[in-house]
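Dropping the structures in below, format is structure tokens.
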Structure 1
Amino acid sequence: MDIRWPSADAPTIAAPCPVCGDAGPHAPTLTVPWGGPHDPDWVLLCCRRCTVRFSTDRTVGDYSHDTGIFIAATDLYLEMGAGLDVMLEPMGWLKPGEGRLLDIGANIGFISDYVEVALGWKAKGYDPSRASELGRQWLGLDIIPDYFTEDTPLPVTYDVVAAFELLEHVPNPVPLLKTLSRGLNDTGILVLTTPDGGVLKPETPASMMWPIISPGSHMTLFTVASMETALRAAGFTHVSVAPVAGILRIHASRVPLPAGVRDGCDRALLREYLRRRLTPERLPKYDRLENGFRYRLFKELVNFGFPEEAQEVFKRMVEQVRARFGIDLDDPESLVVPPNPVDLEEFTRREPGNLMTSLHFKSILVNNADNDAARSACYAAAAVLAGVTLRRVLQRLSMDNGEAGTAIPAALRLALQNLAVQGADIRPLLTLVEATDSTTGFMLTPTDRDALRADLKATLATLGMRQAETLDQPVAVLPGDDCVTRLINLARPAAYQAARQTAIDTIGSNRKPAKVLALLDQAVNDPLLRDWPDTVTLCAKVALIRLVRLRAHRLAARVYERWGDPSWHEDAPVAAALALMAESRYPLPIRLYRRLRQRLAA
């Protein structure tokens, strides 16, 4: 689906603002053609007074869910989509001890589970969706399968009332905020997250923007200003609204807010929560939820410098993924395959939802802890290709994934860096990437494409790589060549080594001079070898030596003229072959004759 941005003279539209009540007319923010569940188009307006973005269609979406797509979407959410670290960013100031949490719109119940397992608090949730049933079943949580309303009985009040990713779904958010405040005790704090409507701009990456817009579902998209307006209208006198990466993190109370509400996620407590959730007595009662917890622990351990524990966690991930899907995470080369988008149900049947990110963080671990450039590049390339598959699957449903949009360019940079470290010429692939738009290839944004070459040049220069000096040099690519195929051919170390050895063996053993030249041309144009200058040079040297041994000096001279340079004379076997050529009477470049005479005289 596409997004249409209004022109400066686009007509305004009269509609009541769901936050401040202004009847308008309001300027349009964007239109998603044929994106509405009732009207053909999904239209978002910008309130002229409070700046909230809101849909003209205020009908609550259908959350009954088709069984097949609901299960598939849930599996993806459990394994990767639910960003626990992002969820817990507004909760990092909470400490272990005694406390009560009321979780509204609890969904599976990750927030409730965290405060119970990591903090020792008591949690109660309300959510009428089928997801809450799974939280009760798999995590043993106290989630009431109903809406929390102004008439809901409240035997106790709570230290914290949380409502994450809820406000955007309701047609009248201010009354809901007043209802949520009922659950708070005198010093209680309301904690909210909601998409940031302020980032709806043409330059925002699609992978970030689509989850925010969510046509037919997200009716009210707050900005910082409109969120503050709504909270004060609901009776809160102390308000904090922080925009972070497309999300608003919100704290509100009737008393001064405690210090640290903006400090972010407590990573040590998050790791401890994940460790506890993976102990035998607390293991979730669903293997894909278990896989999701294990992946998140692996990610935390890699990011925050616990390589030994990360290696142990990954071993268990390998076992679980192999048993469930027949995929071997220990063999990244088998996963360097072209993107293969299918429908979401088939996708979740054939692979874990966190395959892309698991491979990405494994590539970082292999690079930093094992110092294995070849294997790291292979994992990173596999992550890029898996990420493209995931994004294409989701885009078929008018969805996208921000984590994939971030991980793909990061994994691509690591793959190309480590390929360059091994001696690959990455310039042709960079040229192809820069010539590919954000809807094809690796689906990079223009900003990501523009930054890629500069970032790699800086990294290679820091590593002392000579290739940093030539990275800006233009190179030609063949018609029909594409970046996906080029990456696949570059990032398969076993296939490359096999092709390299085969080329050397066949060139060095053939008895027919013309065939030796043909084999050399074949090696030079082999997709697995063409971007490895040292290998091409080695094949040429082997061909020259073989031709001299076959007394085909004229053909050997042709090889030298095309591929040779003065450094060849420092290679003893090649120097000997060149000396034999000099002794013959076949014409060679005069510079070569003089050099060889000097070497022979010495």
Structure 2
Amino acid sequence: MAQLRIALAQVNPTVGDLEGNLRIVVDSAREARDRGAHLLALPEMVVTGYPVEDLALRNSFVSASVKAVHRLAGELAEQGLGDLPVVVGFLSRREGPGARYGQPAGAPQNSVAVLHGGAVVVTSAKHHLPNYGVFDEFRNFVPGDTFPVVRVRGVDVGIAVCEDLWQEGGPVTAARAAGVGLLLSLNGSPYERHKDDVRLELCQRRAREIGAALAYVNMVGGQDELVFEGDSLVVDAEGELVARAPQFTETLLVADLDLPLGSAPGTGSDTAPHTGSDTASGADPAPGGVVDGLAIVRRTVSSTPVEPYEPLENVVTPRPDPLSDVGEVYRALVTGLRDYVAKNGFASVLVAISGGIDSALTATIAVDAVGADRVHGVLLPSGHSSGHSVTDAEELARRQGFAARTIAIAPVVDAFEAATAAADAPLDGLSAENLQARVRGTLVMALSNQEGHLVLATGNKSEAATGYSTLYGDSVGGFAPIKDCWKTLVWELSRWRNAEAVRAGEVPPIPENSIEKPPSAELRPDQLDTDSLPDYELLDAVLDAYIGTDKGEAELVFAGYDPDLVRRVIRLVDRAEYKRRQSAPGTKISARNLGRDRRLPITNRWTV
């Protein structure tokens, strides 16, 4: 057995910011060196950020990524970090003659590179390309056909990329056949509720299957609708958890491992550079051979084991609340909004606060994400707004310390109604109600244009699913923090956040009345949401089954739901697809959001 200290850099890259991302790698390498690491790994496509989507189809971007990796290898050596093997994910292209999977040479690949001694020692590409949920990797990439094994201090380290770990066969089979002592998995795995438990179980199972320790490094931070929680971890060959990083925090996870020495002959030398891709160079995969369609390519970085040393105490970060994931969801929402604001260069956000629970939670997330001094509230009372709506909104701003102003919309609504009446088109009923919401939407967007704020839409998933919102009205905004939260979850999150404040000896940020009062759009006298929608507990259960698992009418009725209710909910959801196509992006926290996860035609007569 040999000792090996590995470092997993759980970092937050930005898509397209190659220079900024390279600085992250160099800084991580410096910290890993200072902490005595023998090997450093960073997440999937850390050089380019992830996911790059159709940027992968731009030749200029692929070329820039490839050049950046070679430049990075040189910079690490110039910084005195060349002796530390560094494993990074990047965007590359398939080299060599001939076509594969219907794609020509030069097609982009989701790749990994090992950097050492100022050179690129080996490259390989992700083999299993996910094409479900938010992933379109079969559209953007072609799969790799090699499995790299790098000998580091005498230990054979295999390398896989994200989905390669989740799917049977391919790299998992090759890792077992190659006899690696450690499988290193580079990941850009988005957050979903309950996924951390599934991830740990997967890593434990794979380690036992391969008969080797497994190190899983994941990125952290927000990218458009996706948020990454990190949760990097290490398990031993028996599947026992050795080390685990915190969620939603950039960190360097360092772990000391006892690993078997490699027995298969290596190729290359301790100093020999390798600057091309294995496919392009025609490198002989022997003695690795071909396993499950993958050529095992071996490279030696260093064959001499490290001198025995006193290991560190490995850190396993406990989950903050193992009995509930509501706090975890809240941190995901804060992270997603924080990075959307920061990475897109917004100085401040604007929230229309109504005194209701949705706008109260949205504003609270915003304050936790960017600070009260960068949050601006606006009250937009109409003639139908209750007194408690105004006082609850004012109390929300007072408790959290963000600026708020009031713009009464009644005069503006009156002017619109007078104009339409003069055109012999007087407004009444639903059109008059929606006018109020559209006046509010116009005013918040005007303030956004004038003052440069990012407008936060306050709608929840239940409203988006059923179309219970006004297009160009309360649905306006540049980002929707609670877009993927059912109404029932909105209440849970609000109560959790208040309870956290009480535990910390602070004033609860959300007024109790905003949580407890019946929800209402307040567009007509004495209006309640339940006038138009079923009770939210029941509604959310039906919606989650219909949207989350694609159960049809017959299956929902068989599950015990009232047939009339089922037909009504299905009709509401299907008719609102055109609204959802025009809605703002928002942080994904569920297994199936109402964005890239669920793509249905607007024109559609299939109703069951």
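Read-outs throughout are calculated quantities, based only on the coordinates presented, and are distinct from any laboratory measurement. The structure displayed is predicted, hence computed values, not measured ones. Cβ atoms are built from the backbone, for glycine too; each structure is taken alone.
To test your reading of the models, identify which of 1, 2 gives 24, 23, 20 for semi-axes √(5λ) of the Cα gyration tensor in Å, for residues 28-299 alone when calculated.
Corresponding structure: 2.
Assign the value -14500, calculated as helix-only ellipticity at 222 nm (-39500 (n - 2.57) for each DSSP H run of 4 or more, over all residues; to 500), to the correct structure from 1, 2.
Derived from the structure labelled 1.
One of 1, 2 was used to compute Cα extents along the principal axes in Å, and the answer was 104, 63, 44. Which one was it?
Going label by label, the one that fits is 1.
Between structures 1, 2, where is distance in nm of label points 7 Å out along Cα→Cβ at positions 68 and 548 highest?
Structure 1 comes out on top.
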